[in-house]
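Where a number appears in this text, it was derived from the coordinates with a stated rule and is not lab data. It should be emphasised that the depicted structure is a prediction, and the values quoted were computed from it without experimental measurement. Cβ atoms are built from the backbone, for glycine too; each structure is taken alone.
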Structure P
Amino acid sequence: MINAFATLIGESGDFATVIRAAQLIALTDATILILGESGTGKELVARAIHQTSRRTHANFVAINCAALPESLAEVELFGHRKGAFTGADTHRQGRIQAAAGGTLFLDEIGELPLTIQAKLLRFLENGECQALGRNTPEKVDVRVIVATNRDLYAAVKAGQFRQDLYYRLNIVPLELPPLRQRKTDIKLLLQHFTHYFATQHQRAAPCYSPATLAVLTQHFWAGNVRELRNLCERLVLFYAGQRIEPKQLPAEYQQNNPTEKAVHLPNWGVFPDEGINLVEVEIMLIRQALQKTYGNCSQAARLLGLSRDTLLYRIKKYAIE
């Protein structure tokens, strides 16, 4: 069996832990929920799981739920029979049937319309898929992997996601860390993508000065691995065979990223005579943690040393937006 996970570059602790867990669970048929910011490689992990599983001989079918118009979502997923509605001149196979025997990957699951979530839950519970216009459901053997960059628990609380579907999906959560938490992997990824694009475009690979490596290591990487990949292709195209210095980087890499700047606590040294407002300090720290994690409550809770439920309670208590 091929080692599909070898294509996932990284040695940092958090990333390696997630990959080890993915390798273990790939050998089962369990539903998997992959969490992480946009650009962290959620679909790559899903494909590696499929290629390592017993279903590797069958299709891997990927759907971006955010790109599904509500009016077409049911037909796209479950298909339709001829005559099911005006314009349905032929039978149409849904994506679930297309993935029979293989893996169905639902990206951005948090964007799936509520009207379709109940039908998806039924499929997950008993494997029954009922095409629009069909009188009886059919059984379809499919392994389901979903991914999202949203906080689904918060979406449940806001009434934007079904609670029963959330708990059905949250059997095996895998959370990919953002690139800014994988600083030791940045050089590895930089070298990998640089050589990849140099080969693809038949150009000499550029190299990076220590100063440039330092700049890129400290960059915030809001776009994560996808942003780094795109930067490498750009540098290969414009600076093939050259030694890249910081001045040759795009402007946004030569200055401090505003999203990276933190709100610092005052350097009191000793407790101030005038005292402090502990509530204000707590609110400030919570807001700063949420800003650094782009609103991801699970990651913010870890930064603050709190449980996720405790953080959600304090956000509600202080009406933090």
Structure Q
Amino acid sequence: MNRRVERLQNEQLTLDLLPDLGASVLNLRAASGLPVLRPVELAEVETSSQCACFTLLPFSNRIRDARFTFQGQEVQLRVTTGDGLTQHGDVRNRPWQVTRPAGNRLRCDFDSRAYPDLNWPWAFTARAEYILHGPHLDVSVILTNADTRQMPAGLGLHPYFARRWNGVDPLLSFDAPLTYDTDERQLPLGPAREVTPDEDFRRPVPIGERQIDRTFTAWDGVARLDWGTRALVLTADNVFSHLVVFTAPDGSLALEPVSHVTDAFNLAARGVSGTDARTLIPGQSLAGTMRLTLEGAWSTSAP
């Protein structure tokens, strides 16, 4: 399938975006050609899941059995996974409208009212803006309740990072002292608890052969991948109170800033604290920005 690619470029970074596939990031590379996010071939992309980064709206991650209760009413969504869940909202494979404001930026807009089959019973609009400046990529996301009713809400970003160069795996570090116990479908069972030593990334540690699919909270909004001669720093606004860490089957690493825990709406309905599930009144917005910053020797392919 031929897909339209929009490009932003400055002296240090090149960003390729697919506006007709959720305004997802196809590739982000340093000026040397080194992949910052996992490298993706356009010809192999069928859904946003194969992209380097996609947007999670109007909620992030999984909802148990594709249903939840909100303000006393049961909400049934379509199942979108093989294990009976709905996952990652319903904007990441939809077309977005693109404009190029002044400066080195792309703005992408979405209106749910254009899609009668949207898997969400409330009307909303969204905007994602991508800005390159120096060694930084800023991705800003805004979700607005366009309905006449109050709406449960959440947002997130799902970047996949390239890991190994010449056999060197990065050290991963972030400050998040709490995590969740989960069931076989990676759904939290209750409130967050303190991390165990093997779950603690407050000191830099290699990922190695570990398989991780875990949500952390009380996160300070910073995560770092360090290869020694080069590093990549992710910073996120306070709205992104949770961080999902996922070692993907292709060898990449997802570090997902999200505004609430997985299955937050069901947990909140049970009275579980700390989920950070939001409710937006008509016209109200939820917004946040993630920044990716290059440090060190990104001008060479050496580790």
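Identify the structure, out of P, Q, from whose coordinates semi-axes √(5λ) of the Cα gyration tensor in Å, for residues 159-294 alone was calculated to give 27, 18, 13. Only structure Q yields this read-out. A value of 1.6 for distance in nm of label points 7 Å out along Cα→Cβ at positions 31 and 143, calculated from one of P, Q, originates in structure P.
Suppose you compute Cα extents along the principal axes in Å, for residues 63-150 alone for every structure in P, Q: which one lands on 38, 26, 19? The read-out was computed on structure P.
A value of -12500 for helix-only ellipticity at 222 nm (-39500 (n - 2.57) for each DSSP H run of 4 or more, over all residues; to 500), calculated from one of P, Q, originates in structure P. Here log10 I(q)/I(0) by the Debye sum over Cα atoms at q = 0.08, 0.12, 0.16 Å⁻¹ was derived from just one of the structures P, Q, and that gives -0.33, -0.77, -1.39; the source is Q. Work out the source of 3.2 here, i.e. which of P, Q gives that when distance in nm of label points 7 Å out along Cα→Cβ at positions 55 and 247 is computed. Label of the source structure: Q. Sorting P, Q by distance in nm of label points 7 Å out along Cα→Cβ at positions 127 and 239 from high to low puts P first, with the largest value.
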